[in-house]
Structure 1
Amino acid sequence: MTTMHRNALPTNRPTGRPTLPRPLLWLLLLAIWHVLALPATARAAAPGPLVLPADSRPVNVWSVATLLADPSQQWGVQDALARLPEFAEPPSRGGSLGVRKEAIWLRVPLMSRVASGNEWIVNIDFAVLNEVDIYLTKQGQLIQHAALGNLRPYSERPLRGRTPAMTLDLAADTPYELLIRVQTSGAMILPITLSKAPYLVHRSLREQMFQGVLAGLALCLVVYSFTQWASQREKLFLYYCMLVVGSTGFSLQFFGVGTQFLWSDQLWIEVHAAGAAGLLAIAGSFLFMGHALMGHMPHSRFLRVMQVGAVLSLVLLAAFLVDLINTRTTTAIISVLGPLPSLISLPIAVARARRGDSVSTTLLAAWVAYFAAAVTMVCLVQGLLPVNFWTLHSFQLGAAADMLLFLRVLGQRSAALRHAAAEAMRERDTMRSLAYTDSLTGLCNRRGMQMALQSALAQAKSQRMVALYLMDLDGFKPVNDTYGHDVGDDLLVAVGHRLQANVRQHTDLVARLGGDEFIVMARELATPEQAHELGRALLHAFEQPFRLGHLSIQVGLTIGYALAPLDSDDAQHLVRLADAAMYAGKENGKHCIRRNPGELALSS
């Protein structure tokens, strides 16, 4: 009966695992929705106390911290203690709360189980927090308080470090409430830890070593770039110096090194250092990238746009220094202007990199590093990434990579300038060679000889005479008529070589005036007899025939010469005297040497 009755019951659900009746299911969903819909302040269970370990291991307070916002920015510690039930779960436990206008209170219940060695240090490892108040309370009573922050006197900090820190003196098995109030105009990046002194000292020394290495690198780059600019007057080095100074100044203030070692208790510098350094770095970026890409085209539109950006940045820098714009506005301006030099330069750099330009390729690599660092920093500021060494130092590491890559740009630019200078000198030498050299023989031409003669005559003395030998080939025209002009040209080249082989290498100069006329200038002659002997040596050098392939050709010389300063100290007059002496020799039988028309020819 029981079986038949159970089978007789009507059913409209599938067989299988039992399910809840539909009314109960709706009640359960309603209860879940009600729990999810409760505000965080109501459903967040009060966190248990943070039990501090017996050893010196650091403890991250975000594991138990809760949060409460103070829109009025006026609450004191008693107001916060009265609102302990309102503290809620933070948006994330990564240590970054983003940018907030209100004051933020953090609550950390803690307790130590050990009887001694309970001096723990609470440290917020981020320097640029304007106001930080740390309160230690017990059973609603204030036990300790420290007023910290970068806009408060550095000399009043209980621990003289880069970042806000305070020593807590805790009793064993006693519950405490650690309340931390933070108000700042920038990002609330709050990597808060509790640790013993040895660990904090070790970590602080490691951080200072890291900052010292980067600051030392930046100092070397600044000295190098400035001295290079001072010696070469190449603007790119000055712009690089501006960029490095700005980037380094920003890091010194951002990580608290400047406050700790350079401008302690100088509130004006503390307020203005980061903004001023950031705007200076942006101005340097505009000028550096513009000059690196288009410095060879000073009237290009791109270069003018980059110069306008630099001027705008410097104007804003001046306005910030005289407090016409405040820190929050300056921060917003930097966030907008900062990427502009790279974004404006990107199309030109990409186009030039495709054509194989090494400078543009290096700039693109630098921009990849910059954007990766900037994106990481933005995500950290917005609370999308947790605070750790790499995210906190991402922008600083990106800036260091940029500085080194931009240093490579300086090297590439310097190499390009050296190459351009070498090409210009080569072209200048080529033009000078064309202007002062005979194209057929490679000897000096008339213009080159005139310049050399003017220089030599300025130093001519009676014991250091200058002789000018003007000579004409005897029998050259029949060679041209018989063998043609090609053989004639080869003979002129051979004549030039023979003349050079029979003069003194360091004091004498051989030139071709044109046609078959040559001229030799000899310096440092002590007597007229020495000048005459040199002329006779040239005359005798042409007694042997010239071998041009299978041809043996004999030509002679007729030489006329004059001495300076004995005959004249004027270049043109000296040439006329030598020319007259040569023609006189031609009229009197050729193949001779004559000093002046009135002198008898001296044949070989």
Structure 2
Amino acid sequence: MSVFKKLAWFFKEEKKNYIIGVGALILVAIIQLLPPRVIGIVVDSIADKTLTKQKLLFWVSLLVVAAIVVYLLRYVWRTHIWGGAARLEKRMRKRLFHHFTQMDQTFYQRYRTGDLMAHATNDLNAIQNVAGGGILTFADAFITGAITVVAMIIFIDWRLTLLALLPFPLLAVLSSKLGDKLHEAFKESQDAFSRLNDKTQETITGIKVIKTFGQEKEEIEDFQEKVDYSIRKNNRVNFLDALFDPLITLIIGLSYIISISLGGYLVKTGSISIGQLISFFNYIGMLVWPMFAIGRFFNILQRGNASYDRVNELLSEKSAIVEMKTGIKTPAKGDIHYHVDSFNYPGDDTKALENIDFTLHEGDTLGIVGKTGAGKTTLLKLLMREYDDYDGEILFGENKLQHYTLDSLLHSIGYVPQDHFLFSMTVRDNIRFGRPKASQELVEKIAKQAAVHEDILGFSKGYDTMVGERGVSLSGGQKQRISIARALLTEPELLILDDALSAVDAKTEELILSSLKETRKNKTTIITTHRLSSVKHAKEIIVIDEGRIIERGSHSELIALNGWYKRMYDHQQLEQKIEGGIN
């Protein structure tokens, strides 16, 4: 019953609806006592030979009216109880999704996508069932059962009722023990489903890589192992769940044996009539579903309790990125002063950045270069507040990053990541993702700046072409340029291109950079890249190695230093000449 306590906040808010719904259920239970009683009266009338046509018509009419009233009351309880359950699911789903959008990178490194999807589907359905099926089975198992027992005492015989119900406490004891085991089994079943869900999502996302390396057979075998494991855990749940039904059948059977034995004796001695005994058997029959509902009730509660704990564990996670309540709401603007003495990723003792110090004046372009893993993207992550736990400070304008609200800071930044992500929508909607109401004219203007307009016109439906999931229907260069267009459309104060030109040819790269230089004269740009030609025009270029700045200056100054930058530039120029010669 602890899950009801955990959901007390919801039942308090929906108190009126649940009072009406449960009230309708109680009325249904009371009215359903009428048919067995009427049957007993009619049987006694037949036995006494006092049944007349008028009496029979009266009792039949009464049953018809009762059936109509029950029909209407069932409509009332369904709309109020199941409606409340739907509102709980909606509220929990909205709350969980909002929580996902607020969490930091550490959270998503700790939880797999499949786990989060399982929480947002199976677990929420199980919680919703507590507020719907749980309330219904509670009413059936206890309220309906209790009302039926009272009717048996009042209308038939208290001694017969007491003895017929003697086996029922055994059901409560065994149900409690089975419920504990079911709770643990269902938790393991949900965990297994999470792993299976994660494997499915990962396989679908990486299907190109799997096929390229010919690993289909191995992936199928690994998937089958997870399916088998999940089935074993589900079978355990089903086994424990299935034990309720035979248990209830046994209890009801014992009750019938007692009723027939003692009831026959009471009829023979004249303590009750034959009609009353028939009514009693009907009431025992009415207790069958409440007894089955007890098993279902504990099943629903244990599933809901396990799922609520899993979801609550997620919701209790706190983001390390804390937004100031009195944060600056005006868009970030101005020079960027970057002073980071050291930064370590959570759980890693190795310094990812050390002694990074530079000032980027508003309207200038900064180039960041270095070998893979040098710390270029890490530097940008701090600038976008993906991590706050570092020694030093970063100022945007005159204020620290932490003094801005996240909206005001991030709306001032246009970011094009290395792993460009496109949504399963039209090309047009992907470009105007940050400004959904942007006109077609503006979309095309920005697409031209990103050198992707002509490519789009070549698609089957132009700007209305649907992009496959994660942009699978486009080439790498097209995805990069659409991502650039998406960032440019928001007209950010700071544009960050994180190795975002790696998949385009040199000619297209030059077109994009020339366009950026023209259209962003008074706005700041940061470009990280492996291709040094992308940053030749930058006001300053810094070379990162193992999280430190080892060289800095303009292109010509770095060439004159005759260091890493000069060697890499000469190497790339040679590669370009060789490729040109081959072509």
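Values in this text are rule-based calculations from the coordinates and carry no lab data. In this text the structure is predicted, and so the values were computed from the model without any measurement. Cβ atoms are built from the backbone, for glycine too; each structure is taken alone.
For which of 1, 2 does distance in nm of label points 7 Å out along Cα→Cβ at positions 243 and 459, calculated from the coordinates, equal 5.7? List each step's numbers first, then the result.
On the way: 1: 4.9; 2: 5.7.
Computing distance in nm of label points 7 Å out along Cα→Cβ at positions 243 and 459 on every structure in 1, 2 gives 5.7 only for 2.
One of 1, 2 was used to compute percent of Cα pairs over 25 Å apart, for residues 163-354 alone, and the result was 50. Which label is that? Provide the component values of the computation, followed by the final result.
On the way: 1: 50; 2: 67.
Derived from the structure labelled 1.
One of 1, 2 was used to calculate percent of Cα pairs over 38 Å apart, giving 60; which?
It must be structure 1, since only it matches.
Out of 1, 2, which structure matches 9 when relative contact order in percent (Cα under 8 Å, 6 or more apart) is calculated? Before the final figure, lay out the partial values.
Working: 1: 9; 2: 14.
Here the read-out was taken from 1.
Once distance in nm of label points 7 Å out along Cα→Cβ at positions 275 and 363 is calculated for all of 1, 2, which comes out largest?
On the way: 1: 3.0; 2: 10.3.
Largest one: structure 2.
Given a computed value of -17000 for helix-only ellipticity at 222 nm (-39500 (n - 2.57) for each DSSP H run of 4 or more, over all residues; to 500), which structure among 1, 2 does it belong to?
Numbers: 1: -17000; 2: -19000.
The correct label is 1.
From 1, 2, which structure was distance in nm of label points 7 Å out along Cα→Cβ at positions 195 and 571 = 8.0 calculated on? If you can, show how the numbers build up before the last one.
Values: 1: 8.0; 2: 4.3.
The structure behind it is 1.
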